[in-house]
Structure 1
Amino acid sequence: MYKVMAVNCGSSSLKYKLYEMPEEKVLCSGNVERIGLEEGIFGIKFADQKIEVKLPVPDHAVGAKLVLDALTKYGIVGSLDEIKCVGHRVVQGGKYFSSSAEFDQKNADIIESLTPLDPLHAPAHITGWKAFCKALPGVPSIAVFDTAFHQTMEPEDYLFPIPFELSEKYDCRRYGAHGTSHNYLADTAIEHYFGGKKEGTRILSCHIGSGSSLCAIKDGKCIATTMGLTPLGGVMMGTRTGDLDPSVMDYLCNCTGKSVDEMYDIFNKKSGLLGVSGVSSDTRDVEAAAKEGNKRAILAAKLFARRVADYIGQYYVRLGRVDLIIFSAGIGENSGYFREAILKDVEEALGLKIDYAKNVGLRGKEEVLSTPDSPIKVVVLPTDEEVMIARDCYRRIVDGRI
């Protein structure tokens, strides 16, 4: 048995889970929030206990120390020496990584060089890695890349129709994101619904949350995904535009006098559900406002559903057929309202037959929504990116690669 830790660092947060492998038993989980602000929040769940403390957390190094101190304080581990590996979620691996890799200085330099492709996450990944290296000296780290699962796409799926020399010189192409989640969903669905046999399967995975992406999966491998050069592309999201006519940037900059950087910030942080509804980036708030008759909230919900539905149709064609549609992540797992809106937009074209009564109120658990006579099975399947990180840690330990 080995204890491994899965870590996901954001700019002001640190999520973690400690696993016992290969049993995949979660020994504890938690979050350090509001890092760098005046008052931070440290949380941990283990056994039947849930503890939350408000205190200053000036940086990720302090956050990492809080996590590790709690493991021994509450007897979750007898000694930190029991932790054999730390796996870090890394959003952008560029063209360099098609699988997880040792998180050493060489690879950290590559990840840092990709900051222009992921300015929201890359600095936090490096900061979190350094924090755990300091707190657990000598314990190996690995980086698990959200882009790695998408490296099986063909050039005609990942290239943009720009001058080819620009694509080559600047590595300007579709990289995708949420690959760790889509990989988990594909593996789990193949195990649960196809008897563990990948060959011949056609799966359409919908990771729909505040950040959203779809993935067309053939024989267990990604052949197309919606997010593009950065996580801004693809379907509409909580605060992100998703795909746009490229001329929108130039037009609005000229109209408003804003710089490209300022408009890019608006596209990333003030658009999507928030921008259209004027209510919130949170679908729960948008749903509540829509049910109260707020016209912009209703429009935002319809626009969101239509964008997802359009890609479902596109990927149906790309795959040649679809055996299984998966809904997952925050919205996909928990919002019957948005699931129904999306399914209503595609059910006639795809011939879907859905038990909408079963869909109502379904939150956070695996369930088949389609009826037995539906030509395509539709399921809700909770994702688990952390367990994929833990599995990669364990594989590298037993293979002797760390």
Structure 2
Amino acid sequence: MKVISVSAAPAPADQVSDWLAEQQPAMLALLEEVVNIDSGSYDKAGVDAVGERFKRFFAEHGIETTTIPDETYGEAIKAHVAGSGGANKPILLMGHRDTVFPRGEVARRPFRIENGRAYGPGVCDMKAGLVINAFVLAAYHKFGGAPAPLLGLITSDEEIGSPACRPIIEETAREARAVFNSEPGRPSGNIVTGRKGGVFMQMNIHGKAAHSGGNFAQGASAIGALAHKIIALHAITDIEAGITVNVGLIRGGQSVNTVAPLAECEIDLRYITPDQREAAMARIAEIVAAEDVAGTRAELMIKGEFHPLVQDDGSKELFGVYQKAMAENGVTVEGEFAGGCADSGFTASVGCPTLCATGPVGGKAHSPEEYMEVETMVPRAQGIARAIAGLGARG
């Protein structure tokens, strides 16, 4: 899918960029507020509290929002900025506000800035990206709109595979012209133009309990069967091809002196192409079906999934626009491939030109050392803003 260009005049890119250049203190103030709210994916109250703060920001800047409620997970939020040109398909600025951290993490290590880096739960993954998206939307609203309508989408459950927000993301992307997903920029300063897909599964194995001393032979060990299956699952891994299978969690058994009647594991499959996914899933199905220990049986459940981010012609064109926009700020940016998954795979898979990791530069996500490079906030916001203007200048 090609990026569709329009010729209508947008708000002057320099005017938007100059305003953003003055906003670092305000960006950091908002970032501190949202980082200092626990918002693990399953903490609906916390995730929605972060959402309320962004809705308040948009209201303060005169930007209309729409809320899509969910009973289990945090609500999804859309922010709308009208376009000044003739293009009706919106440019989508996207990001998630949930984190991987439990309630109480903020009390242990609240937001702080030290030696040019900001720290705190979710500071780069990806609350800083949401902050710059919000300021880009505010800038274009302030100066009369972009060459196409702008749409900010703030989701709530990316860290667990977007079970509630995936349909919203895909529906929104089908109607969009281009997507900037502001996951953290790479430590190198680059953005991400390709990502692996991922399938997250749980396998349950049922055996038969028996006393491990008195009548061992009458039992069927689910743990024994699981051990065989783990070895077979890990053998699917092909590092050179970009395929990995990791059994990251195992549970099972009843007591040390009982043949285990139940065992379970959680499986992480990563791949690059859809064909690799199909081949790996077929092999996993064979492993699940095999009766490695007589009297045991297994079942598999898919708990979540991300599509790969594949750079098609439209995304390559979009990257060229973004690369030129960053160069106007004196910043050289290249594209990188990442093994991690993101919601950008969903937008690319429905045919919308997509760039990922357009947020501020950061690293060590999902760890207590997670950081964000403070001085990259404004340039990355300006890069998105100039790329939006660049889409209107093409054609």
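All of the numbers you see were taken from the coordinates with simple rules; none came from a lab. Just so it is clear, the model here is predicted, and its values are computed rather than measured. Cβ atoms are built from the backbone, for glycine too; each structure is taken alone.
So if we calculate FRET efficiency 1/(1 + (r/R0)^6) of positions 27 and 371 (r between Cβ atoms, R0 = 30 Å, to 0.05) for every structure here (1, 2), which label has the highest result?
Comparing 1, 2, the top value of FRET efficiency 1/(1 + (r/R0)^6) of positions 27 and 371 (r between Cβ atoms, R0 = 30 Å, to 0.05) belongs to 2.
Comparing relative contact order in percent (Cα under 8 Å, 6 or more apart) across structures 1, 2, which is largest?
Comparing 1, 2, the top value of relative contact order in percent (Cα under 8 Å, 6 or more apart) belongs to 2.
Taking distance in nm of label points 7 Å out along Cα→Cβ at positions 67 and 235 for each of 1, 2, which is largest? Spell out each step's value before the answer.
Values: 1: 2.9; 2: 5.4.
Comparing 1, 2, the top value of distance in nm of label points 7 Å out along Cα→Cβ at positions 67 and 235 belongs to 2.
Could you tell me which structure in 1, 2 was used to calculate Cα extents along the principal axes in Å as 58, 56, 48? Walk me through the numbers before you get to the answer.
Numbers: 1: 58, 56, 48; 2: 82, 45, 38.
Of the options listed, only 1 reproduces it.
With mean count of other Cβ atoms within 10 Å over residues 227-234 computed per structure, which member of 1, 2 shows the largest figure?
Evaluating mean count of other Cβ atoms within 10 Å over residues 227-234 on every structure, the highest lands on 1.
Identify which of structures 1, 2 gives the largest calculated value of distance in nm of label points 7 Å out along Cα→Cβ at positions 123 and 347.
Top value of distance in nm of label points 7 Å out along Cα→Cβ at positions 123 and 347 goes to structure 1.
Matching task: 2.1 is the computed value of distance in nm of label points 7 Å out along Cα→Cβ at positions 163 and 179. Pick the structure from 1, 2.
2
With distance in nm of label points 7 Å out along Cα→Cβ at positions 219 and 331 computed per structure, which member of 1, 2 shows the largest figure?
2
Kindly point out which one of 1, 2 the value 8.4 was derived from, the read-out being mean projected area of the Cα convex hull in nm², for residues 251-354 alone.
Only structure 1 yields this read-out.
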